[in-house]
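FYI, it's all coordinate maths here, none of it is from the lab. Model, not experiment: these values are computed from the prediction. Cβ atoms are built from the backbone, for glycine too; each structure is taken alone.
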Structure P
Amino acid sequence: MNRKWIFLLVTLLIGCTYGVDAQNVSIKGKTKNAKDKVIEVYKDADKFSKKEQLLDYYAIGDNQTFELEFTVKYPTLVFVQIENYSQSFFVEPGKDYEIVIHEFDWNIDEVMNVYQNPVALPLEFVGLDEDDLNFQMSAFDSVESEMILKYRMFLDFRFKKDAKRIDTMMAALQSVWSDSDNEFFQSYKRHKIAELNYLFRLVPPRKIAEEYFKGQPIMYDDEGYTSLFNTFFSDYISKGTKLLPIETLSRWVDEADLFKYLDSLGVDPILQHEQLRELVALKALQESYYNDCYNSKMVIEMLKRFANESKFDMHRNIALNVLNSFDEVVRQMEIPRYELPNVDKESVSLDDMKGKWLYVGFVRVNDPNSLCEIETLAHFRDSIYQLGEMEFVTISCDREFQKLYHFIKNSKRGSRYNWTWLHFDGNFKMLDTYEVRSYPHFILINPDGKVESYSAPKPGDGFFVNSKWLKQAKVDGNEADQAFPFDKKR
C-alpha cells in the first residue's frame, strides 16, 4: 500500500488515549469499471507494529456503487483497496464521505510490479470542504518532500549546512496552513518539524528528547508523534549503547528476564518514565529479532511476557501485533483454507494435501523468469517424486484463466509439466497471506499444512540440488528439524 499520508487526534495532546466514544463514518461512492470486484477499507491496528486492521468491505455489483461503514474514535488514516491497488485519506469521526473511483486499467500489475512500484487508485472526492484535513495534510506533505529534496541536493554540492537556506525552508514549512485552527494538523506539523530537526541534526538529540519525550505523555495514535518516536528511537537500544552494551542486553534476552531488561534501560536519563521505557523496549525487541546478536526464539519469549505481564493495555496489544509479524510465529499459525480451480475447473484445496511436503510456486505463464523456473522444476520432477515425500503445486497468477488452460493443454507442455496446476482465481488476499510480491515466488509447506518458508529458494537457485535433506529426514524420522535448513536462526 502507498501510505504517504498520516492521521492525528486532538485528545492525545493531553495524553489521553482512552475514554473517547467511537463515532460512525461512512464512505459511499461509485466506480467506472470495477463490477464484481471487492472494495476494502483498512487502518493500522497500531502505529508501531503497522499491522493492518480490516474495517469493512463491499462486493461491487452491477450498479457499480458501494458503501463502507465503520467507527473511529479519532481522525484516522484509512486505506481503500481494490485487489492490489489502494489509496489513502483521512476520515474524521461522525463524517460521511463520497468518492468516485474513475475508470482504471486493472491489468497494470501484469506488466509491472505494483508492490515495488505502487499504483494508486484514481480516487476523487465529491463535495469535500476546502479546509478539510486531507487538503491541509497534503499541502504540508508536498512542501516537506520538496524541502528534503533541496536539503539533500545542496548538502551534496556544498558539503556544509547553509543556515540561511535552512531557515528559509523551515519558514516555508511553518507557513503551511499557519492560520489553521485544526489541532490535529497543528500537532502533526509540530512533530514533523521536530523530526526534520533531528534528521538534519539541526537540534541536539537531547534537546528533542527533553521537549517531546522525557516526562511527556505518550501519544499512541498520533502519526506525527509516532513518526518522531520511531525515527528518534530507531536502533536506540537494540545495537547497544555506552551505558548498555549489546552483550548485557543479549544476556537478559537469553534469560527471558523481562524485568531485568526493563530495569537496565532505566540507566538512560531519557527513559526514567516507566511507560516510555516500556514502549522503547518494545521497539528494541522488535529490532532485536532481526539482529544476529540476539536469540530470536528468546526475543519471542520476551514479547510473550510483554503481552501477558505489562500493566499497560496498549503495550500488551502492540506486543501481540509485533509477535504476529515474526516468521517463526507465523509458521505456527493455521493458514486459511483456499479453494482454487485446477485446469479442468475442479476445486482443489492445499489443505487436502496434508501429510507431504508441498513445494508451491506462484508464476505467470508468459513471464520469462517464471518459464525458466518451471522448466527447471520439470527437470528435477522425476528424481524428487521418487522420494515420495514431496508434491509440486504451481499456481498461475495470470488474471485470465484461459492463459493457464491453453498453457497446460498444449500436448507437449501437458506431458512435461505433469503435476498439480491451479489458478489463483482473483484471490489477492491469498497472495497477501503467502507474501507473494513478485513472480516467480516459491513457498514450502510442511506435512502439518503450515508454511515452513514464505520465501523458499527457487529451483534455479539449487533447491533440489541440495535436497538431500529430504532423504535424511526420511531416514532419521525427524522431519521437523531436518526439513528446511534455510531461514533458521539460532
Structure Q
Amino acid sequence: MEEFDVAVVGAGVGGLVAALELSASHRVVLLERLPRPGGTAASFRRGGYSFPAGPLGFSFPRLVDSYFENRCLRRVRFHRKHYHLLAGDLDLVISRPLEVLARELARRYPEERLDRAVSELKLLIARARGVFATRSGLFSALERRRVDYSLEAYYRPAAEFFSDFLKDETLVNLFSSQGVKSSEQSAIASAYMWDILTETGIWYPEGGIDALLLSLYRRVRERVQVMLGTPVRRISLERGGYALEAGDRELSAGAVVINADYKKAFLELADESFAGGFAESVARRKESGSVFSLYLGVDLSRVDFSRMRAEHMLYYPALDEGAEHLTGNMFYGKEVEVALLPGGEGAAAPPGRGVVVVRSPMSYERCLFDTGEEYHAFKERAGDELLEIAEHLLPGVAGAVEVRDAATPLSYEVWGGRYRGSVAGWSWSDSIARSLVETPFENLLTAGIYSFSIPFLGGFASAMYSAQLAAQKLKHRH
C-alpha cells in the first residue's frame, strides 16, 4: 500500500490549489478520475472552437491575480463582463453601479423608494463582502481576520428585506434575485450577488480560464504525485488516517482533502465507517439546480447582435410580446441566458468567428430516459428549441452555426462530477455563507465550490479560497 501524508481527491480549482499549498510541507498525491485537470472549470474543443464547460466569468479578480502572482505562476489580466436583463418592459444593463441602476429604474417607478433601497443594499454589501460564518463566529476572507459585528439582522429573506422599501413586486423580485422571479435567497445572499454583479464585477481572464488552470497544473505536477484518470472508488476510516481505493491501487493517507461534490463524496465514495448523523445531514442538504447548455461556434458576420446591450443577456421569452410564436417551446417560461465570447477572450475560435453559449434551467429528472436513444433524441430537440429562442434574439445565428454541442444535467453529472448535475454548489437558501471546509472527521477536509453553503466570492475565487483554508488548517494541525 502506497503511503502519503495527504491525498487530494479531485483536480478542480480547489484540488489544484490545495495540493500546491500543501506540497512544501507534506507528501501529497493528487487523484483525478478524468484524464485531464480542471474539473468543471475546464473547456472542451470541437472543430477549432474551445467552449467553456463551466464558469463564463468570475469575481474578485484581485484575489485571484494576487494568488497567482505570489506563487510566481503568471500575471493575470482581466476584462470586465456586463449583464443585460431583458424581461418585458425591463431592458436594463444590471451590472452597472447600483446608483446608475436606481436612476434608470426611478424613471419607470417614480413612486418607489429606490434611493433608500440602494443605500441600504450598499450598506449591507459593505458589511457582508467576503464575510462567512465559522463555528466560532464570522470571518472575513478578504481581510483575513475575525469580524467583530453581527449580521443576524439580515438573516431573513431578501424579498422581506427589500419589501421594507419597495412595493412593486417586479422591483422586489429584481432586487432579491437579480431577475424577475421570486427568490428564496436571504438578504445576505442577495448582497453577495449584487456585490459580485455590480461592485466588484464579473470578469474573464485574458487567454481564458484554461490558461490559469494550465499554469496552476504545471506547478502542481512539479511538486506532487499526480494520478489523472484514476477514480477514487472508496474512502475508509482507518486508525490514524484513511485508506483509499483509487483505480487498481490502494493508498493510505494521514489526511484527505476532497475537492468534489459533498454528496458524491459522502454518499457514494465513503464506506460504512462514515455512516451516522453527518451522512444523513449531507443527504438532507439541498443542492442547486442544473441547466441545459447549448454551445455554438458561429460566423459573427452573419449574426445580428443589436438586441444585446452587453456580453451576457438574461432574457424571459414569456414576457416578450413579440415572442408568441415560442409559446410551445420548452424554455418559453424560463430565464434564458445568452453569452457572446468572441475569439481571443478565452473561447478559442477561428478569425471572424466566436462562441455563443445559450443556457436555461433544466431539472435532472427531465433528462432521465430508459434508453440512450431516447436521451439523445431529447437532447437534440432541446438544443433545437433553445436555438429557436436564440434565433429570435439574435437573427441569423441559426444559419451562422458552424459547430454545435450541448450539455444536459446528466452531462454535468458525468463529466463534471456534480451530484444530479448541480452547477452552482448548494442551494443559496442559507442565511449566510457558512464554511463547510472542516468535517466531523479528523484531518478530513473539503475544497471547492461546495465547501461553503453559498459561494460568497463567486465560484472560482470561493473554490480557491476554500483550498487555502483547508491547507492552512492541516498545516496548523501538523
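As an exercise: distance in nm of label points 7 Å out along Cα→Cβ at positions 257 and 305, calculated from one structure in P, Q, equals 0.9. Which structure is it? Walk me through the numbers before you get to the answer.
Values: P: 0.9; Q: 3.8.
Comparing all candidates, it corresponds to P.
State the single structure among P, Q that was used to calculate helix-only ellipticity at 222 nm (-39500 (n - 2.57) for each DSSP H run of 4 or more, over all residues; to 500), giving -11500. Intermediate results must be reported in sequence, preceding the final value.
Details: P: -11500; Q: -9000.
This value belongs to structure P.
If P(r) over Cα pairs in 20 Å bins from 0, in percent computes to 23, 57, 19, 0, which of P, Q did it come from? Let's see the in-between values first.
On the way: P: 19, 47, 31, 3; Q: 23, 57, 19, 0.
Structure Q accounts for this read-out.
Comparing relative contact order in percent (Cα under 8 Å, 6 or more apart) across P, Q, which is largest? Could the numbers behind the result be given before it?
Numbers: P: 12; Q: 23.
Result for relative contact order in percent (Cα under 8 Å, 6 or more apart) over P, Q: largest is Q.
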